[in-house]
1. 22 is what came out when relative contact order in percent (Cα under 8 Å, 6 or more apart) was calculated for one structure; which of P, Q is it?
2. Ranked by Rg/Rh (Cα atoms, Kirkwood Rh), which of P, Q sits at the highest value?
3. Taking distance in nm of label points 7 Å out along Cα→Cβ at positions 14 and 126 as the quantity of interest, name the structure among P, Q where it is greatest.
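Read the figures in this text as sums done on the coordinates, not as results from a lab. Quick caveat: nothing in here was measured; it's all calculated off a predicted structure. Cβ atoms are built from the backbone, for glycine too; each structure is taken alone.
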Structure P
């Protein structure tokens, strides 16, 4: 989902940003960073910078309101995020799952992809609530 083009994506982004601001993180929306496997630029929903540590954190926000194809795109997103870490473009990557329409949510949250994609262990897949809690505690 491209957050800049959907109302649900905008709501998800607007839900996360206050927690980042309150905790003192800097951020950029729709930031180009690294490349996808086809060589095209990757656009992160949020590129977060920790002004204290200098760490760069890529945040991919995914919303699934009703069962659909968004969850089928998660393995590709994990692959791209893993590559960003490997390339040194960033220090951490988060894949944030919001909404109640997921059928594979528990599978993703419980590291089910690791069986098929060992690099998936490096991607922090969390719920929207978990991400906000970590941001509030400055634990990103």
Structure Q
């Protein structure tokens, strides 16, 4: 089973988040703690991928209204601002939760844990609709 663990750092949220400028970067000590955790995931053989995101001041978005895309800069007004993610492969939801509990988070941080759909989760008609050789090839190339 694959799970995404989404990190919503407190520093990116609410009024405080609007004060974090585009030049923001996490501190050395925080990065060292996070890399130790990432190393534990890797050594356990559960880590598939991970990334951290620049601050919300650098973000852009597209909202949709009346069938039309509306560009926007930044993430002002967002209820939660994503700071990064881990994709892991584990045996159960409980195991994913146990890994999330070990994240070296700060006060006010929030981690969301979501199971990723596998093709086996879908009925045959949905699998057939999702069968796209171009997409499959692109994803296979990316893994090599």
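1. P
2. Once Rg/Rh (Cα atoms, Kirkwood Rh) is worked out for each structure, Q has the highest.
3. The structure with the largest value is Q.
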